[in-house]
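Below you'll find the structures, each written out as structure tokens.
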Structure P
Amino acid sequence: MAAQISPSILSCDFAHLADEVARIRNADWLHVDVMDNHFVPNLTLGLPVVESLRAAAETPLDLHLMIEDPDRWAPAYVEAGAGSVTFHVEAATAPVRLARELRHQGARAGMALRPATPVEPYEDLLGELDMLLIMTVEPGFGGQKFLDLCLPKIRRARQLIDRHGLDLWLQVDGGVSAETIERCAEAGADMFVAGSAVFGADDPAAMVDRLRGQAERATGRTAQA
């Protein structure tokens, strides 16, 4: 599939959220990080802001829940307007049941893995998902440096997806920029979360196009290799 860019609003100016979102209408998704100060040491936004964002933005919302007990809370984010909801497998009690519930409610179901969490134990779950998120930084804060040690895991995840013939998006989140996105694409990722790289640019929309172009060119090189 074509590369998709999901800018993380964690890096935007929250005092002018609607204006910030309007600057990146060419994005494929809006990545929304929900943190509860328990699963990760940071507290961000919740359901009311997601509902307001859904009313203000035409771009679909890509929710990343870095929270405890996603089995209980994740479905409410579909009701709030999320088009995709990703939970952390490290926090979920019944990930298959949760993924099925999210899909039943009409959202794409995503599952996230911390950098140290291997993908292989969850091979049998991949068919229950619409997206697998490989974290390339420790979750909790934006602006962190990309962890190259995650690239082999991205490759292994792509191999598992292809082996089973799954229509499963492979997302990377953390330190994605013009300097790192090509390595992620060559490893097999096709959906990219970029926060500070987009909102820190003079022209965020132009940066979205640049990142998408870089990823697609890198994917093309991999296909020809």
Structure Q
Amino acid sequence: MSGVKFYLFFYNSLQFLGWSTLLLQIILHFQNGGTTANLYSSVHLTLQIFQTGAVLEILHAATGLVRSSVQVTFQQVFSRVYITWAILYLLPPARLSVGVLMLLFAWTITEMIRYLMYAIQLVTTPPYFLTWLRYTFFIIAYPVGVTGELLCSFAGLQYAAKTGLFSYSLPNMINATFSFPLVIGGIMLLYIPLFPPMYLHMFSQRKKVLGMSEKQE
């Protein structure tokens, strides 16, 4: 195994273990009587570490370590890192939304499947069932995850608008204004033109990959 393959195998395996740990934390949280409202407090550190670690995937695509679209990779990673830090970390009321459970469900299962498949691909052919999951679970996960992200964003937007957090109005020393709620609202609106193409892209990938697998059998 070359140095690059070893690095990618280590990276994907570590990410798989991280998201698996997050799933275990979610299960234990509810088994111990936890609620959706305090779920974030049980998983936030693991979420922050491994979701931020996904930023490396943009570099992997940009430097040619993997054959992935830089644009698609950036869009997928940015939206999740943005929700993790700009919404859930900075805006406490967003953590109370049912959207937290929705996005954690979608992100966690999706990433476990994805990273496990990537790690196996570096050493052998993944089993068909794992490939099928990779290109089927998104049908449920993407809409659920996006809905969760938007619900958390909306809760955060309301809080930011009410408190004026990170917003600056005139007059001030730099003679400029900044509205954090407006930024949040603008990013929420971007989901309208950006989500459908990404979702449809996954359907085309599903047809291409699973169709090819069926022909080989």
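We did not get these values from a lab; they are worked out from the coordinates using the rules stated. The shown structure was predicted, so the numbers you read here are calculated from the model rather than taken from an experiment. Cβ atoms are built from the backbone, for glycine too; each structure is taken alone.
Values as computed for the structure displayed
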quantity	calculated
Computed -10500 for helix-only ellipticity at 222 nm (-39500 (n - 2.57) for each DSSP H run of 4 or more, over all residues; to 500) - originating structure among P, Q	P
Among P, Q, which structure scores highest (criterion: FRET efficiency 1/(1 + (r/R0)^6) of positions 14 and 94 (r between Cβ atoms, R0 = 30 Å, to 0.05))	Q
For Rg/Rh (Cα atoms, Kirkwood Rh), for residues 70-109 alone computed as 0.91, the structure of P, Q it came from	P
Structure (P, Q) behind the derived value -0.33, -0.60 of log10 I(q)/I(0) by the Debye sum over Cα atoms at q = 0.08, 0.11 Å⁻¹	Q
